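Listed below are the structures to be examined.
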Structure 1
Amino acid sequence: MTMPDILRLDAVTKSYTPDSPPAVNNVSFTLGQGEILGLLGPSGCGKTTLLRLIAGFEQPEHGTIYLGQQPVCGSCWLPPERRDVGILFQDYALFPHLTVEKNVAFGLQQRSRRSQLSGDQVKQQTVEAIALVGLSGLEHRFPHELSGGQQQRVALARALAPRPALILLDEPFSNLDVQVRIHLRQEVRDILRQVGASGVFVTHDQEEAMAMADRVAVMRQGRIEQLGTPETVYSQPESRFIADFVTQANFLAACRDAKGWQTELGCFDIAVEPGPCLGVDVLRSITEPARGDLMLRQEDIDLVHDENGPLLVRDRQFLGREYKYCLQAPSGQTLHARLPVGNAIPLGNRVRLMIKPRRVRLYASQAPDLPREAREISLVTP
């Protein structure tokens, strides 16, 4: 038996002023039971506005939002306090004059006043929520007596205490240092799994989205540009924007001739095959010689020391398990490559580039009039 969706958005649109582009533009998606969705995108793309629409802090001009089978906006309006939603804010939003226990119990006490919970139920759910986030024994501390990570756990416990079906998280780890952030995001994912709650979280951190989410919605200018599993979004970007923003890929201008793909860094003999949405007729419609930009992920590049190589090693960063190289091409273009730690290439050396035998894509750079289906070709290295 198929479980009903926890959340559904149908063509939701939100504008703040009549003469400006919509902050959220015709967005539709569904969220299943126990699923975690990451809203990923640059600043100003509409992801936080979308989260506020789901929470009920904003009202859309058009479209409908369903929580379970109940519409909460559109044909009717349900205020935030009546939506079965927990919210985790970026700045924690803890009451500084209340202890951990009282912060966590705050929302439950509101329900107790409305006779939805008894006093014993409030106490039991508070204790369970504090234990769930690993803060048992700290119930009587105040927020200023806790670390940043502990404060975030208190905020999470408060959001989970009413046992909502849906948790909304607005860049919840951005104020934490790297190690705490990495550890806590895994804890949050595990806790949501444990209680069976669904989650929607906002982030501009690609690694965070890939690590936490079951599906990722990449947003741009108020729209969802691609929605899929982290693996699909990373390996099969549906637009050049996604390839650039999600994978931080390099783009190398190329022209196809009888020998292969000619670039300023040399010729690459790469066989062409139709992509998943392309047919042979589309490939044949591209004027010869084909031109475009090869998308090269940083990890798909190998470097070989060559005194006459076209690339200059301008910088090298040690990232623990790998080096990140900054390379300068003859045209002045900057490329980046990630190689395992081993024989480090000294700065100032010249190298040539090799493409690892993985899938590569070509994005048209000189044919903007072609339809999108004709601007993307799937390439496979031999």
Structure 2
Amino acid sequence: MSYKRPVQATLTRRLREPRRFLQVLAGPRQAGKTTLARQAMAEFDGPTWYASADAPGLEEQIWLEQQWLQARRLAQEASRGLLVLDEIQKVGGWSEIVKRLWDEDSLAGLELKVLLLGSAPLLLQRGLSESLAGRFELLPVTHWSFPEMQQAFGWELERFVYFGGYPGAAPLVDEGERWRDYVRDGLIETTISRDVLLLARIDKPALLRRLFFLSCSYSGQILSYQKMVGQLQDAGNTTTLAHYLDLLEAAGMVSGLQKYSGQVVRQRASSPRLMVQNNALLSASQAEDFASVRKAPQLWGRWVESAVGAYLVNRARSDGYRLSYWRNGNLEVDFVLEKGRRLLALEVKSGRRRDSLSGLDAFRKAFPTAQLGVVGRAGMAVQDFLSSPPLESFG
């Protein structure tokens, strides 16, 4: 597939600049990081060297050093070069090795560009912040958006809302069970077993998996940690669940949005609004097929709200806003976006709930400078919203 995502232009420009920084593509599985890297290699004016640590037996530090030396030789011969290291977080102590080799090249004046790719953002970020401060630029690679799936595969809105944004699964959408098996086995299980379990010690991996599927079932809804404990029928405490939810979020699977309080410090103990980061995770974890969901207004409304929430979660990484929800008694606002002095309160009107805007009215009274927005019925069309930068949609 030759389709290029918007982030590709930024990456290509940075690799052409005379300034020398480590470039880092970090994001979930199946977001297209390797494809982006290979496109950048094809456009790079000089020799390139690609290596991946995503294979058994390649985690040793000597392997990383040998790949770097290969790229260094190419760069010395051609006066420039590009090294791409995929799944770098799987090499133990990778950041210290990269720092040493990078500094050696900088001291020697060698024009070797380096691109690091990783599927576990939290682990990758730890290595960067611990050893490579001031040496790198981070490019977040998020799940594919509606315009990207539309341009690459010709999808209409309904297909995106149900099947989400996994390009590798796109050819299978007309084979329902095969698509579902691919997402469950090739993406969900692989991410949990090979990414999440690398982020931190997991004492209860079965509880982690159940929490993931519970979060999918309640995507778009507010659920207290105490109710999660009851639903999961586990003796685990709420602190463990909050930690596991953080790990699932770092792996690009589900998020737990916190309640907006109007203060710098968020109410971390508040009940989170659970949100899948890709609607394919919701659909693959439920029994209803595409036709059944599309014909049921209540179900379809739930899928639409989840798609909007997933889009906002992904855009928050690239646009740099804070995303939360607001609730005061029985009054709620689905999403609150905050960036600097900008404050935007959004309601999604999918038709499955009452169309009252009392939550937005109450929010405006509490925060008079806030902008208000409605997506769906009586507001901006869902298709238009999913194709626009959220903070600019109601500016």
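A short reminder: the numbers here are calculations on the coordinates, not readings from a lab. Every value quoted in this text rests on a predicted model; they were computed, and no experiment measured them. Cβ atoms are built from the backbone, for glycine too; each structure is taken alone.
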Exercise for the section: Using FRET efficiency 1/(1 + (r/R0)^6) of positions 22 and 222 (r between Cβ atoms, R0 = 41 Å, to 0.05), single out the structure from 1, 2 with the greatest value. Expected result: 1
Practice task
Determine which structure produced the value -7500 for helix-only ellipticity at 222 nm (-39500 (n - 2.57) for each DSSP H run of 4 or more, over all residues; to 500), calculated from the coordinates; the candidates are 1, 2.
Solution key: 1
Problem - Origin of the value 28, where percent of Cα pairs over 41 Å apart was derived from one of 1, 2 - result: 1
Exercise for the section: Of the structures 1, 2, report the one carrying the highest value of distance in nm of label points 7 Å out along Cα→Cβ at positions 38 and 214. Expected result: 2
Exercise for the section: Check the numbers for mean count of other Cβ atoms within 10 Å over residues 150-157 across 1, 2 and tell me which is largest. Expected result: 1
